[in-house]
Structures are given as structure tokens and as C-alpha cells.
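Take a look at the structures below.
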Structure 1
Amino acid sequence: MCAWGGHITEANKGQINAFLRRMHRYGYVSAVYNIDDLICAADAKLFSSMCKVHHCINYLLPEVKTSDYSLRKRDHHFELPSWHYSLFRNSFVIRCLFKFK
């Protein structure tokens with residue numbers, strides 16, 4: 001879900017949410033799920049794992065930003081890249097860098 005979660009349109013999210021509500025109504029799941037919540041939870045879990053040095057996709061992260069200033073605490077210390085296209089902005093790594101800053 002992390003790879004394609006940022007590229008889903010609002011119309012597709014509505015269809016997926018309708019499907020998830022039907023699954024609850026017919027008794028296949030015990031709770032009503034929302035696709036936005038599922039994507040956010042999956043992103044947070046993979047990004048926190050990815051930030052560990054020995055994770056297999058840690059090399060995809062940008063360089064660590066060093067600062068001499070005493071700034072507010074952030075979830076990560078990576079340098080935020082500049083972006084010009086929404087396709088790049090919606091990719092998993094970039095999306096998480098801006099979401100969990």
C-alpha cells in the first residue's frame with residue numbers, strides 16, 4: 001500500500017471506502033476501515049523501519065541535514081528535497097519526508 005498510496009485519486013478512494021464499508025456490512029471484517037487511515041498507518045510503520053540504519057531500503061533516504069541551531073524537534077533529520085512534479089511528490093519516500101517532518 002505504501003508504494004501506490006500517494007497516487008490514488010479521490011474517486012478511487014471513494015470506491016475503495018465503499019468496498020470497505022460493504023465488507024463490514026456483510027460481516028467480513030469487524031470494524032469499518034478508511035483507506036486514508038490504512039495508508040497513513042502503513043506509511044508510518046514502513047518509514048519508521050526505513051529510518052533505521054540497517055534497513056534494506058535505507059539507502060533511498062536523502063542525506064542527513066546537520067544544523068548548528070537549536071530548532072524544534074522533528075521526526076527525522078533528513079534534508080527535504082525540492083520537487084516540481086506531483087508524480088515525484090507522491091512517491092513514498094518524498095511523501096513520508098514531508099508528512100512526518
Structure 2
Amino acid sequence: MAWHTISPASRIRVGQVLPFVVAGRLLAVGRTESGYFAVDGICPHAGGSLGEGEVEKECVICPVHGFAYDVRSGRGLDDDANVRVHRVEVDGDVLRVELSD
């Protein structure tokens with residue numbers, strides 16, 4: 001496991017999600033009322049970029065077909081598909097994500 005600095009934390013507002021390529025992986029990194037999150041960035045159904053989707057409560061919504069994924073567990077709310085959740089930490093204004101090697 002390795003930590004990667006990805007962005008100033010202040011760049012991501014509550015209710016926003018953005019795509020980031022980190023160590024060759026596309027991630028969707030965003031912020032809910034509860035805090036920051038990072039999940040795998042490709043929707044398992046239509047291949048949509050979750051980083052270009054929307055945040056609703058504790059979910060990220062795929063921009064292609066509207067399927068929702070819980071950003072805390074990665075569980076798909078519309079069927080059995082899931083996305084991987086990655087640990088995040090904030091140190092001052094530095095946002096980091098932990099990825100397995």
C-alpha cells in the first residue's frame with residue numbers, strides 16, 4: 001500500500017466529484033457532507049467516468065446511466081455491481097489517497 005498526494009483539499013467542494021489519474025488508475029475523488037472519498041473511477045456497467053458524475057448524499061452517480069454507488073462501502077445501490085473504495089487522508093490542505101501496489 002502506498003499513499004499518493006492528489007490535490008489541494010480545498011479544490012474539491014462539498015457535493016463535488018472530480019476524475020484523477022493516480023499511479024496509472026482512474027479514480028473518482030470527491031467530497032460529501034461527511035468528508036472526502038475516493039473510489040475506482042470507472043462504472044462497472046457502461047464504463048462511464050464516475051469522476052464526471054454527481055454526488056448525492058453519500059453516493060456518486062454515474063453520468064452514463066445514473067446508477068448510484070455508496071462512497072463509504074462501494075456498494076452499488078441499483079444492482080450487485082460494486083466499486084473499490086480507497087482510503088483518503090487530509091493533512092492541512094493536502095489530500096492523499098492510499099492505493100494497493
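Bear in mind these aren't lab numbers, they're just calculated from the coordinates by the rules spelled out. Since we're looking at a predicted model, the values are computed, not measured. Cβ atoms are built from the backbone, for glycine too; each structure is taken alone.
Work out which structure the value 0.97 belongs to, where Cα Rg over 2.2 N^0.38 Å was derived from one of 1, 2.
The correct label is 2.
Tell me which of 1, 2 gives 0 when you compute helix-only ellipticity at 222 nm (-39500 (n - 2.57) for each DSSP H run of 4 or more, over all residues; to 500).
2
One of 1, 2 was used to compute distance in nm of label points 7 Å out along Cα→Cβ at positions 14 and 54, and the answer was 1.8. Which one was it?
Structure 2 accounts for this read-out.
Comparing 1, 2, where is FRET efficiency 1/(1 + (r/R0)^6) of positions 30 and 62 (r between Cβ atoms, R0 = 35 Å, to 0.05) highest?
Of structures 1, 2, the maximum of FRET efficiency 1/(1 + (r/R0)^6) of positions 30 and 62 (r between Cβ atoms, R0 = 35 Å, to 0.05) occurs in 2.
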